[in-house]
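Have a look at these structures, which come just after this line.
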Structure P
Amino acid sequence: MLKLFKNYNKRYLQLIGLHVAIGFAIYLFRFLGLFYFLGSIVFFILWIFQSGNKQNQALLAAAYMTAGEVFYRMTGGSLIPWEAGKYSVICFILIGLFFSGTSRKSAPYWLYLLLLIPGVLYAAETLNFDTNVRKAVIFNLSGPFCLGISALYCYDRKISKQQFHHLIWALLMPVIALGVYLLFYTPDTREVLNGTNSNFALSGGYGPNQVATALGIGMFALVIQLFVNSKNKLIFFINLGLLMFLTYRGIITFSRGGIFTAALISLAFIVMYFQGVSSKKRNAISFYLVILGSAIAITWLISSVRTMGLIDLRYANKDAAGRIKEDLTTGRQELVTSELTFFMNNPVMGIGVGKTKEYREEKLDILAASHNEISRLLSEHGVFGLIALLILLAAPLFYRIGNRKNYLFYSFYGFWFLTINHSSMRVAAPAFLYALALLNVMHEPKNTVPRQQISQ
């Protein structure tokens, strides 16, 4: 058992070192980003087919591509399609379904996928003549389709506790590479501060919202590691250092959604984990919480100093002059309100998939894509979208009633709900992590040494 534990930690450290090297290498030679993406695809395809997906390798592959999607977009160049991250997740899950099938209980998600079809058919009639229908539909439905396919694979899928922990590793490693890349790529913080808005320069020249979401996944994975893999003090402090590093990088993007989400789902994990351990272990957890809280406080202090206090104003919803901003949602509330109005005016069929952006410009003279998946689903799919939304909300909760083994259920479910409300489904992460809430985590029985019988 001790040897297994040592090998487990050794492999973990090797993977961290590898991804630190990947992040630095791609910073030095940008074209390596394309090879990183293609190499990941080839490696996982070979691994899945060689193993026959006997240990849910397809799920690990999908998790890795989910966590790396933003990094691939940043560094892969124009040769990688914009939605390549979602496509790769969908393909790996489909391969997994080919090898391992799906549960008979997954019928709600078959219905969910069918409910997306009417909106697609209606879009062919409602989209403007000069609009690329295929592109508009794929852009808006790749996320929901990714969710449906992932849910079909994960629903009541039995997975060992060790495989579950490896899944967390897969969600963490690409984010470490992203963090290292940002460290070297971004200029000095103070040189590019231009107020309290989201900062593209400090996000590697890419969308701060998506970068913060990706970093938030890494932060969450490291919080899990702090508590479930804390016996080795070296590993504990490495995880703590990485958490502070990724948290700092996330905070200085000036994008709040991904950071708030990471904090809330980490809190949900800690509460669930605390409830499931013995009273003796709770004392140790309380000590870890003090260390964690102190580390986060230090990280915030460093962020505040490096941004000359602007980050404090950002999270207080103030501008650089210290004046309170009128709109806490940075314009998202107006978009949601307009989409709900579109739904009320078109309650049966909605306005068609991909039509929201056009329709909003026609009616309100506002050119902006949706940032909220709930209101988009309602406005573009009508009553079919409402039923689909009810399925997404209710199915995991009903499943949870009969299966409480997944201690990350509320974290995964919460990540999906929070992310689609501030960033829609621009990345695969909310779709895939939603599906992970449906896993059936099997806890292996402890090995007991049989008592030796004493001969009479």
Structure Q
Amino acid sequence: MKTFYILTIAGHDPSGGAGLTADINTIQNYGLTALSVCTGVTVQNESIFKKCYWSNPNSIKEQLTLLLSTYPIKAIKIGIIENLTLLEELLFIIYSSDPTIKIIWDPILKSGTGYAFHEELSKQKLLNIVKLCYLVTPNYDELKAISKEENIENIISEISSRCHLFLKGGHREDSFKGTDTLYLKNGDSINFHPPTILNVNRHGTGCALSSSITSLLGQGYSLNESCLLAKEYVYRLLLHTNLVTEKKMTLQYISDGETSEEHLKNIQNACVSGVKWIQLRMKEFPEKIVLNTAKNALKICRDHGALLIIDDYVSIAKISGADGVHLGKNDLPPNEARYILGPEFIIGATANTIDDIEDLANKNIDYVGLGPFKYTPTKKNLSPILGLKGYSSIMKWVKLNNISIPIIAIGGISMEDIAPILKTGISGIAVSGLLSKQRNNVDLKNTVSSIQKCLLHNSQPKEIISID
């Protein structure tokens, strides 16, 4: 297998959310080898930035020269640099070593908390520098700072005539908020619109985006493809973060239907009613139909800010761009699924016993579907029914053994079952027929609202109730 080497030249963020850590994680998520040169160490956390201790310029240049002479590096991402003079020197070192290396500069002029890395910038020097770059990825505020009093379109034109420009729109407050635009050297431009605007902590997402683009370019993807796939990658990270931090990953709808169209209709209705976590389960359908349904289901989920999990099929989860997979006891082992999908995908797995949970606790999964609670006609080869007594016994063991993986109840759950189930210490509920069989959308919305109220009440700290 061919090894791709991607280099990041950036600062170290001790909080782990941005800088070298974010870059290396992203590069490795693509299965590539990450090399790094540290330009400075920041004193910060996610919300406070105090200062940056810059690395010695000579040590930076020495390390860069050694890496370039050792590895066949295909692409380089550059983040914070002490000054434009040093950046210019680094660009000449790279260009002299191999002029075919694609250089992506993420010009971080200010931290997300407002700390200015540079004083006055020389516009002319900046324009000379970008000639040596393949792509620059400023955000809207950074471009405004560079343009000063000029019309921002002028600086866009001046930069994009020298190198490709990917303008990030997350800082905009107009109708283009969240829309990124790729300005090509030939004068063309392409807009990349987000499915929805997510109100989440974005610390480090700029680093993830630029290093994602760099990773894709280093593998030979076109610039257009790299920008599109990188934006999808970051959106999936943000969506996952949004649902986890707001505790929306507590109600999962498992799709039901006799046809693909019926599955999609039920998914649409569930999303409209406020469900933010969908599992597409189509056990008796050909894989081609499952894949097509997954692609259409993903569009519905994206329109409503919901996660999409694919039941059983790891390959379909990856190809369709879904957010994760749910694995049954006889499916691909979770560790193998994680290797194929990468760390940003959600992986859930089925359990029926304490032994199952103990085994899964070491398999790098994101949640456990524990069940069945009682008989359900939606699943063949049903495992032994647990009931409240079984849930209580297992959840007491989970607490005693400090198992932190969220445990989701599944299997034949009715509305009146939810409150007593949650009292056992269960983290969330997965339902199918309870939502699919509602008579109309009003009843469906009321049912979803009632479940969410139970889950919200359950989020408060409480002792696990023993049911003997």
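The table below gives the values:
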item: Ranking P, Q by Rg/Rh (Cα atoms, Kirkwood Rh), the structure that comes out highest; result: Q
item: Winner on mean projected area of the Cα convex hull in nm², for residues 370-409 alone once structures P, Q are ranked, highest first; result: P
item: Read-out helix-only ellipticity at 222 nm (-39500 (n - 2.57) for each DSSP H run of 4 or more, over all residues; to 500), computed value -13000, structure in P, Q; result: Q
item: Read-out relative contact order in percent (Cα under 8 Å, 6 or more apart), computed value 21, structure in P, Q; result: P
item: Highest-scoring label, criterion being FRET efficiency 1/(1 + (r/R0)^6) of positions 82 and 226 (r between Cβ atoms, R0 = 35 Å, to 0.05), among P, Q; result: Q
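Bear in mind that the values in this text are calculations on the coordinates, not laboratory data. Predicted model only: the values in this text are computed from it and were never measured. Cβ atoms are built from the backbone, for glycine too; each structure is taken alone.
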